[in-house]
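Scrolling down, you'll hit the structures one after another.
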Structure P
Amino acid sequence: MYLLFDIGGSKTRLAVSKDKKNLSQVEIVPTPQDFKKGIKFLVDSGKRITGGKKIKMVAGGIAGPLNKNKTKLANSPNLPQWANQPLFSLLKKEFKSPVFLENDAALAGLGEVYYGAGKGGKIVAYLTISTGVGGARLVEGQIDQNYFGFEPGQQIINYDALINFQTLEANISGTGLFKKYKKPAAELSAKKIWEREAKLLAYGLNNITVLWSPEIIILGGSVMKKISLKEVRKYFKQTLKIFPGLPKIKRSKLGDLSGIYGALAILNTKNKR
């Protein structure tokens, strides 16, 4: 029995795998913002959906960059109360099993490479545009080597002065849109808003492409449901001039469960800790 989780800025996903191939007992619930409540929920729910059976491994992701040893969040704009808390050690203690912890967007990208829109891709960039903006570079079916992690949402795409710079996340994430328009992204319908978001996303993809040189870019997350891929490609083509063509741009195939599928892939590709 294997327990899989994906703790995002607004939603948490849980699932069980009995054979490292299939998922069962999938649940999606709001993420508790308080760490103590969150860890209690994670432990109680994990024991419930596994039926109290022996858990061979726990694998999952959480929103934000991890510390060097990947045992806790180093920082998290959307889960500040989870930062620098002993997530890894508490999970290992409560479940008495090996634990694998990774950034949620990196796991989602891995899920897409193994089971979704990135299958067959050798160099894949994944971006999730949701509560925040996360992502990762995946090479030959693995999360690419890194020192701090990947945070493409923190790239600066506009500034008036260094004291007033604007990140990609601040412009196109659900949190950024709410701050600007005082409404959730799902309630925004004006065409000009989403044309602007498509253009800003294209600028971000230009930066990712010249730095990571991917053959495929996969776009996921709830806000992407409102952004036209046709518009993104149009502005991307106008922006990217240095290369002879664009990478393939695809929507996520796994949707809300990308991170869970990434955790499933981890069961088959990583050593236990």
Structure Q
Amino acid sequence: MSDAFFLPADGAYRPTDRARGPWTEDSLHGRMISGLVAHVVETRHADPDFNFTRLTLDLIRPTRFDDVTVETSTFRDGNRIRVMDASVVIRGEEIAQARVVMLRRGDPPEGKIWTPEAEALPDPDRLPQQPVGSVSPANTAWDMRPVRGQFGVVGRRTIWQRALVPLVLGEPTGPFARVSTAADNTNPWSNSGDRGLVYVNADLTLYLHRPPEGEWICVDVTTHQATEGIAVGGATLHDIRGPVGQAVVGALANRVRR
């Protein structure tokens, strides 16, 4: 088995077993879609003068465990704002749509603006690794270091994570792709309970005020709200320097059908 989530495949991306999703055998994990979209946009459109500030991903159909193509187009190419659209296709069907907003970096405004004091999180390298529930390739591709809480136990969760393999074999994983992959974990960390993962997210919105540094991303759950099988979960995302942005997901009650 190749040590990557995807293999390049003649203009497409072929998933390995590390990319398999939790819901059915014939599914890709949602984090693979968000990460791959960010990887393609980052590879094609990155500009040192601009910050990747927002990724909005709509998962409009179930994923399938098969080759993935990502097509991008420029919606706006302005002096201070750039907007790209992306379409994700599997087996001839569009399964996701995304929009990425880039904002030009510049001098901060004058004066003072209130900001909440950031919690000092422990160094992930000094925390014990969380044992995985199974030795499946999808699980063993990740290094998880809980700060508080754990999967399957009711309560707030904060967890450091890093991928142990690249997103695409032979291609560097950039900071935007890295944090976009991690951001999808907002759903399982915020919208699971004592019966495990019970909501599947239909979307992901990620906001970043700066790119993350290093390989570690922390998902710090800030909210879970739910009524009649519909949930909203949110998290603050950190790197080793501090907060880098926010992630929010909308989700539907669901159960594993394996």
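Any read-out appearing in this document is the output of simple, stated calculations on the displayed coordinates, not a laboratory observation. Predicted model only: the values in this text are computed from it and were never measured. Cβ atoms are built from the backbone, for glycine too; each structure is taken alone.
Source structure of the calculated read-out (helix-only ellipticity at 222 nm (-39500 (n - 2.57) for each DSSP H run of 4 or more, over all residues; to 500), -3500) within P, Q: Q.
Given that log10 I(q)/I(0) by the Debye sum over Cα atoms at q = 0.11, 0.19, 0.25, 0.27 Å⁻¹, for residues 101-180 alone, derived from a single structure, equals -0.50, -1.05, -1.28, -1.34, which label among P, Q identifies that structure? Label of the originating structure: Q.
Comparing distance in nm of label points 7 Å out along Cα→Cβ at positions 37 and 197 across structures P, Q, the highest figure comes from P.
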